[in-house]
Structure I
Amino acid sequence: MKLERRRAAPRREGPLGRQRSTRSDKRGGKLTLFDLDHTLLSGDSDVLWCDFLIAKGVLDGGFAQRNADIEAQYKAGTVDAVVFADFYVSTLAGRTPQQWEPLRQQFLIREILPRIPLAAVTLVNRHRNAGDLVVMTTATNRFITELTAIHFQIEHLIATEPELVDGVFSGATTGVLNMRAGKLARLHGWLQSRGQRFEQFDSTGYSDSINDQPLLEAVDHAIAVNPDPRLAMVAAERGWPTLLLHD
């Protein structure tokens, strides 16, 4: 685990044109937010899920090119959030969570666990053991990611929500997509449901993706993890530390 610090460019105001609260205002303790894909995980859960289902014969090979196209657009920060979420959640359509469960367990064991770096586990444990309120926040849907959160012993997961109709996945999402500015909206809503406010916390955010720039600009301490090229440029400009958790 390697942390690189960069000299900050002249400090800018936060995303809403305000200065962040001083640390003396922080009475809620520490809040630590982890993105999942390409941050704690050396890979992308959605992409891996599609590839896994194609290999199992559950999805036809026609999904492969669309999967690659969506992944490339996501990495570039240009994909439409609704198109992104709908494509990956559509893979669940027509089955119940119980019907998917055997494949979900296989997916975790074969595709996810081998891609979790020890450095990522150590980092999460350090924050949790320090008493931080630790949250995994991911654009990937809850059904695919909740077993990963459990493996990390992260109690709190904010994710894109797949819709269930009469107990069957409809192939659509429900609620605010947990992506880009939606991550902030979902975070504020979740904290409000707990009787808390974001501003009460000394907050830290970890992510690899330019798609998480709104979240990283909102926290007190932004850390770019194996950042994509656009986020690396933003991190250099802002003076955010860069952390290497995986190859």
Structure II
Amino acid sequence: MSCLPRWLTVGLITMISVSASFQASAMDPTAKEIYDRGIEHARQGQYDRAFADFNEVLRLEPKNAQALIARGCLWSDRREFGKAIADLDRAIQLDPKNAQAFITRGGVLGMKGEFDRASADFSEAIRLDPKEPFFRFGRGEVYMVRGELSKAMADLDEAIRLDPRVSMFYESRGGVWMMKRDFDKAIADFDRAIQLDPKNANLFMDRGQAWTARGDRQKAASDFQRAAELSRKAP
């Protein structure tokens, strides 16, 4: 699911990565089968089918918080933010200890530019599940947008400590280093991100911009050329 830039990517990655085990076992067997099918449709980019599946789960179980969270993501993918928030509010009302609901609502609020509320939701998700690196990443992105670079750096450092294998964590931290005008550290983070995701054109663009800021036009040009090549190959 494309679910918007990084804000909702956080919610979706979390939803899809833990959905198989997170509370789904408590569902009615028929509802669980449809829910799992909806998650698989979302993984495959078949969002209309996923939407139909989550609607059916909620017809069978109107108080199913996980299906509300999943459908909230889909509403956001359609830019229906009001409907997304309504589903996520309801999920939190039904299950106030569900960290997924808070992180996903925080993502929607971030897309709406409501950064204070987004930060509060990310913080609550972290309180509920302090070992989930994507929650730290999400809040770090909010802090970065707000210009609170020290707080952003602290969250991104912790996200990387919790899971050093995720390229977007390094990319985001590299962005903070760029804002701090520490271009060598930015390049080091973009280097690591590229090692983890060598076919991501955006990472070469990021590093090319860092080389440009550092004054190395030759390396910048090489990265920009590689970014263009990867973009042409993208499906």
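Every number in this text was worked out from the coordinates using simple rules, so none of it is lab data. What you see is a predicted model; the values in this text were computed from it and never measured. Cβ atoms are built from the backbone, for glycine too; each structure is taken alone.
60, 37, 28 is what came out when Cα extents along the principal axes in Å was calculated for one structure; which of I, II is it? Considering all the candidates, the number was obtained from II.
When relative contact order in percent (Cα under 8 Å, 6 or more apart) is calculated for each of structures I, II, structure I gives the greatest result.
Each of I, II could give distance in nm of label points 7 Å out along Cα→Cβ at positions 31 and 175, but the derived value 3.7 comes from II. From which structure (I, II) was helix-only ellipticity at 222 nm (-39500 (n - 2.57) for each DSSP H run of 4 or more, over all residues; to 500) calculated, if the value obtained is -12000? It was calculated from structure I.
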